[in-house]
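So, here come the structures, one by one.
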Structure I
Amino acid sequence: MEREKIAHYSRAYAIIRGYATFMHRIFYKRVIIHGKENIPDGESVIFTPNHQNALMDALAIVCTVSGQPVFLARSDIFKGKLVVFLLNTFKILPVYRIRDGVASLQKNAAVFDTVINVLLNKRPVGIMPEGNHGDQRKLRPIGKGVFRMAFQTQEKLKNGASVLLIPTGLDYSNYQKYNQDLLVNYGQPIRVADYMDLYRTEPVKATNELKKRLIEGMSHVMIDIQNKDYYQTMQDLRSIRESKSRKGGKRGVYEKFLEDKKMIGTLENFAVNFPDEMEKLHEEVSEYRDLLNKLNLRSWVASKPNYSFLMMLIQGVFMLLTLPLFIAGFILNYLPFKIPVLATKKVKDPQFVSSFKFVIMLIVFPVFYLILFGIYSIFISDIWTRLAAWVVTPLIGLFAFRYYVWFRKIIAKWKFSSGILKRKVEYARLRELFISINQHVSDAENRIRE
């Protein structure tokens, strides 16, 4: 796509985006969208998501908003004419950094002009203000490029219109794996027009004020653990801490996010005011983590004192009855699910794993199922039976994947229940730590509240 046309509606983009959105819903167990009402129609909008998971961060926006967002990406991925053509087709533009060479920075002027034109045409733009991705759930330092484009666009807007920065928080339950939760949290828009009077007289001060406001907005909609000494402790507590919410499904995921935000804020304050008590909590969490690793258990398994033998038996019977369906789904769908996993084994940067996996899925799935339809055509003469078999095949493949997850959870419960009898001392200590940790977090909340 030519840059001068990037602000125009693209039918090819719409078709590809529709397919990518469909696959995006398959890739993740749940995609929870919150705050979408904060996105106005027909305005100059810049989405500013936190950047932790490479291409998947941009897709989280593309697959959950209307319109056709134009994104900026680091220039080093723009290699080869075909790649450049595809990225431009998907409305992704390069942005150059100092590491790309001082001379390369001059190219940003043309890119910024294109972005400004997109915004003036009331098309959405996505910019990762942190610049590069990181593997920790915290907001890293943000650059000034987004503010430069925002103010330059604002200078050209008329009739009281304003560029709007939409702080966007992304939270993945796991960065690399299939069947995980993704929370896309859109915050309150920030009006750039409110800073223009100051910008005309003191542009540096105005930029810093807007930057401060954006940092506050982004921190509010994401998991932002700024304490370096206790980062891992707080991250572990997100899974150890008992949820107060009784809500399940997508709503429960957002409620848990709010609880985690409150807990992290409390503990960061607690670490400053009660350092000795925080250190004790840190030591307990470390011991709990080490004991989980020693027993080869996950935190969710150890969160209960015991599991109902009758319920596990019922679950086991259900698994046994549906085993033939699992076997069929597993055999027929093994390759399209496994190929992306195998293809990403040598990816050096873990934060690129899910991006490569997803892109490979986009290609492998249609090719595989088209070949499979051809095979069905050889053995099934009736067209309707053939179509039914073809449609059912990926559905039982999804069932087989969920079955595998259920199976592992049941095994984990049986292992935990049998381990209680075999290693009483260690399991008793695990439970003791779990109760103590949750009590200490509650005590910290009460002391900070007072």
Structure II
Amino acid sequence: MREVYGGSYDPEIHTLAVFGLGQIGLPIAATFASRGLKVIGVDIDQARVKAVNSKICYIKEPGLEETLQNVVSKGLLSATTDGIKAVTESDAVIVAVATPATRNAIDLSSLTLALEVISKGLHEGQLVSIESTVPPGTTLNLAKPILEKRGLRVEEDFYLAHVPERVASGKALNELLNIPRIVGGVGPKSTQKAIELYSKVNPKLLPTDSTTAEFVKLIENTFRDLNIAFANLIALVSEKIGIDASEAIALANTHPRVNIHRPGCGVGGPCLTKDPWMLFKVGEGVKGIGLIELSREINDYMPKHTVDLVEKALREHGVLKAKVVVLGAAYKGGVSDTRSSPAKEIVRELLAKGYEVVVHDPHVKESFGTKYEEDLKKAIEGADVVVIATDHQEYKDLDLSSLRKLAKNSIIVDGRRIINPEVAQNLGFKYYGIGYGRERT
């Protein structure tokens, strides 16, 4: 970690503009406002701007609705589509716009657009902090030239840093306040200025340079994706040799230097499905970089494997036409976020094969083009197969004995391994699970 510049700066940071009022940007804006800064949220989506100014929270996140209503009522948070004016009126700017990435492309167009707007309102003494996930070198090679083209110079007239967001859906407010933050300035003055801003909400700040900060975000999420891919590989092998991967992993994890993640029906969300591709692109030509590509392929394969388990179960029990209920649309338990959710691919595969598909989720009314049923019992009534695609607590607490009476063929395909196989089988369910290779009773 780097030493930071010890000087003092005027003006102090009292006002903040936040570009992007999505799943990350809105919690950021509300959190800084809750600490007394006057925050202006900026978004090109007029519906979002209107909602914020009307104290309407459109993101399901614990504590966010109450915080939003409180800070808007106090005049500490407002929203606008006028980015130039917001920058002009602010001491600092945070950029939290989307930066999608796939195997073949990294889309920095929203970031570039935001930076162009910021450059038109940029003034002396101002800090620009990029929280959007970007390839290493973006802050120096993309942001710096755009912001400097009107004559101001970074480290002399204004400050520029990359502070990668470290926020998980369902925990955003808590993590913004408590998870250590990497603070990477393009120079020591920029790092110190960013520390001045972020210390207003979080004392756990780790200084470095901007390129290292960008790299850290990518390797954090790529590590998680690699670990999950290894767990899924273990699951596939376990099914082949006839053991339970969950038991094997739990036993392996008793070793003090082993920490294998859980296998499942796929990886979703805004980060794990894209950040590895950014690292892969940056590392092209490096020996072994294909490991990232292979891990992505394994994790992207798991929704199809889940559907293969459905078809295997139906064949083994002689069911030709089937009603399949998919429990969960969100990409993980306890959230309403459906971005890159494995459930979407599962539903698409099932529909393509001609099955009747019904989706239930207690947190979000999303069906991915098929029927959505709000009532769990109605959803399961007459079902041949129940697929658990999301590890919501509500599904962990399922009353299996009651559901057994509602289901028709009583097949469970547990894509999240949250159901005890023995309990399910003793109640008369035919249990299939990711990584469950034991002989069924």
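Between structures I, II, the calculation of relative contact order in percent (Cα under 8 Å, 6 or more apart) yields its largest number for I. When distance in nm of label points 7 Å out along Cα→Cβ at positions 55 and 223 is computed across structures I, II, the figure 2.4 traces back to I. Upon calculation of helix-only ellipticity at 222 nm (-39500 (n - 2.57) for each DSSP H run of 4 or more, over all residues; to 500) from the atomic coordinates, which of the structures I, II produces -20000? Going label by label, the one that fits is I.
The numbers here are math on the coordinates, done by the rules we state, and not lab data. Source: prediction; values computed, not measured. Cβ atoms are built from the backbone, for glycine too; each structure is taken alone.
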